[in-house]
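J.: Below you'll find the structures, each written out as structure tokens.
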Structure 1
Amino acid sequence: MDARRTLLRSLFDAAVQAAMPANCMSDWLPARPAGEVVIIGAGKAAASMAVELERHWQAPLQGAVIVPHGHGVPCHCVDVLEASHPLPDETSVAATRALLERVGGLTADHTVVCLLSGGGSSLLAQPLAGVSLAGKHRIAAELLRCGAPIHEINAVRKKLSAIKGGKLALACAPARVITLIISDVPGNDPAVVASGPTLPDPASADDALSILSRYEITVSSAVLEAMRAGDLPATRRIESDVHILATNDDALQAAATQAIEAGITPYILGDLRGDARELAAEHARLALDIAAMHGPLTPPAVILSGGEATVRVSGQGRGGRNGEYLLELALALNGHPAVSALACDTDGIDGSGDNAGAFIGPGTLQRATAQSIDARALQACNDSYRLFAATSDLIVTGPTHTNVNDFRAVLIDA
């Protein structure tokens, strides 16, 4: 395997390990609370977080967590329910109802521990009365197609949901609620992760409607009324002890430490938002400046960034935001001999594919051309997966059982 690919993969692995529940939960967990403990949660890391709780607190525990299909890990006491992601279906609704049943009828002597991570917003599917799952699905799908950033999609989801935006915490009352979070959102606002089911929502239905208006998405009068009726009155207090266990910054710092140990100078750009192609163009310019000794540091160096890019889908191709980023980066670099890169989702799934992301090196486009693959034509139809599959540059990890969003590393050789 290419030494540059091996190095970049080691940085990605270090980033993922920093966000694994086995490595980030033990420092927080105190002694087991008195009384009965109910474990609930949703997200790509929910099952692996439950495993750590079981290991530290021992039985008796009970509860249920919801994970995407294929992301489950066995627990002793906590039921692991699998459901559809990224768009919910009836399995999501059934799993959410089962979770709500676990918190019905609790008393002040109970403690509820809610485990939240990226993906939880899609998995917690309980539409408001008057809103159908199909209608909610249509709105979310249209936002995805328009390239809306995930924080806007989730802001709308909250206002269509009977469980998000603090409503799950109300269902747990009067039990004490502790919320443990592995954050996949820029800024790490706990009310945003998994659409904040145990935290108050500062936004109103009108805020969500303004997002829909901006993307020219219409809703029926029945949905409009349901959204406004679903706003919680200011008199309904929601209280939850919140602890953020891991973030994208933790992952980037771990990768930076790994780079330093390998003799590479890291340059951390942080948790970024923006169009995938625009980010790639900016990173290509920075990498070329560094390679030409005009940048903020000298090679060997690695540019590290995270966050979640957006993609405006205009074709029927296959590939996620990391593939989209890398294809634009490869075109902008045009085979520069000193620059290679890796971009992956820390959950192990880039978009709807079976890969975490991909790698590019100086010869990536040349290998594609040798197979009569037109990189720009594939870019035009959002088909990055096809190119990277043909050049054997896909990175496949399977579900990692955590999620702190995307990881991007651009390596500049000396």
Structure 2
Amino acid sequence: MSTQDTVSTAAGDATATIDSGRRLLIDGELVAIDATFPTINPATAEVIGHAPDAGIAEAEAAVAAARRAFDTTTWATDVEFRAKCLDQLHQALVDHKEELRELTIAEVGATRMLTHGNQLEAPIGIIRYYADLLRTYPMSEELGEVEIRGQKHRRWVEKEAAGVVAAITAYNYPNQLALAKLGPSLAAGCTVVLKGAPDTPLITLALGELIANHTDIPPGVVNILSSTSVEVGQLMTTHPDVDVVTFTGSTAVGKQIMAAASDSLKRVFLELGGKSALIVLDDADLNMAAMFAAFTICSHAGQGCALTTRLLVPRDKHDEIVELIAANLANVTYGDPSDPKTYMGPLISERQREKVDGMVQRAVAAGARLAFGGEKVDPGFFYKPTLLAGVDPA
């Protein structure tokens, strides 16, 4: 990967080499355009780079390239070649892992601790998994003969690629979401147009650089866009040349995508928002439950669809477990995500911090008790670990 600018990842001394001139990947070419938008380090609120702001023309070109690559090349049928290309992509990710780690810390606000798991290293393993799976997975399966009305019929299953995939990811785990969509799509023989979230564009664009510079993946098989345009996402999910849509994001947008895709009967895969509850029963170990709740709530500042957001507890245990959770939250280290000792980093943006603060204020106004936290912390987009007690479940 090219490295043009060196910027501070957070409040500490660690630095990340970030190419402020990252480009789109369209039809095998890294493409620079005039329109750009800034990307912000959520731990400092400072601009760390600019990403190309793709419009309809770039989106149309990306879809056309993916369609052509699927229809006119051997990508969908050459299993051995696909496995080789996934091997190359995996090796490129491994070789550039440390640069990607610093970029993830700087752009996502993910803690260094998390990059050793689901924020980076585990997702890299996804590509290795699909490269290996391709070498053993039966693309054709004989089912034997069957006699129907006196006639013998041979039965078999042929697995074919679904076509062009439009993939749209969320900001919270950009490496995991991008690679979890790319891995199976490429292994199956599909071609892809991938758009990263506008809050974390540089990570997805860096993936495009690796594909262009370090793999034999043919032009058009993977196309990567960054954009702030709603229209670009709409084009990707409604274009007649797109066969499959995979989206990770809000439930509201997911509903819109499903409705729009129904006109052309596209296959749609949606990973939407959650409101995960931790249920504490009468015989539970309250100390264990409180510790688990506190540290799950604070993982990546709560920015994950599977992270605990609320607890359902027996009424006679309420006050005790509130006290225990508050004590655990007081021990959560938050701050500079580049510091290996930091457990919780910032929220992704000031917009998101205002949204969280608004929810807390409305809950208190409705009668909830603020048992811990509820404060903004500057610089950056930090919000103290927060616990609301006595919340009306209605």
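Throughout, read-outs are computed from the coordinates displayed, never taken from laboratory work. Keep in mind that this is a model prediction, so the values were computed, not measured. Cβ atoms are built from the backbone, for glycine too; each structure is taken alone.
J.: Hey, mean count of other Cβ atoms within 10 Å over residues 119-126 derived from one of 1, 2 reads 20.2; which structure?
T.: Comparing all candidates, it corresponds to 2.
J.: For structures 1, 2, which has the highest computed value of FRET efficiency 1/(1 + (r/R0)^6) of positions 63 and 255 (r between Cβ atoms, R0 = 30 Å, to 0.05)?
T.: Largest calculated value belongs to 2.
J.: By the measure mean count of other Cβ atoms within 10 Å over residues 135-142, tell me the structure among 1, 2 with the highest figure.
T.: Comparing 1, 2, the top value of mean count of other Cβ atoms within 10 Å over residues 135-142 belongs to 1.
J.: Taking FRET efficiency 1/(1 + (r/R0)^6) of positions 71 and 343 (r between Cβ atoms, R0 = 30 Å, to 0.05) for each of 1, 2, which is largest?
T.: Largest value of FRET efficiency 1/(1 + (r/R0)^6) of positions 71 and 343 (r between Cβ atoms, R0 = 30 Å, to 0.05): 1.
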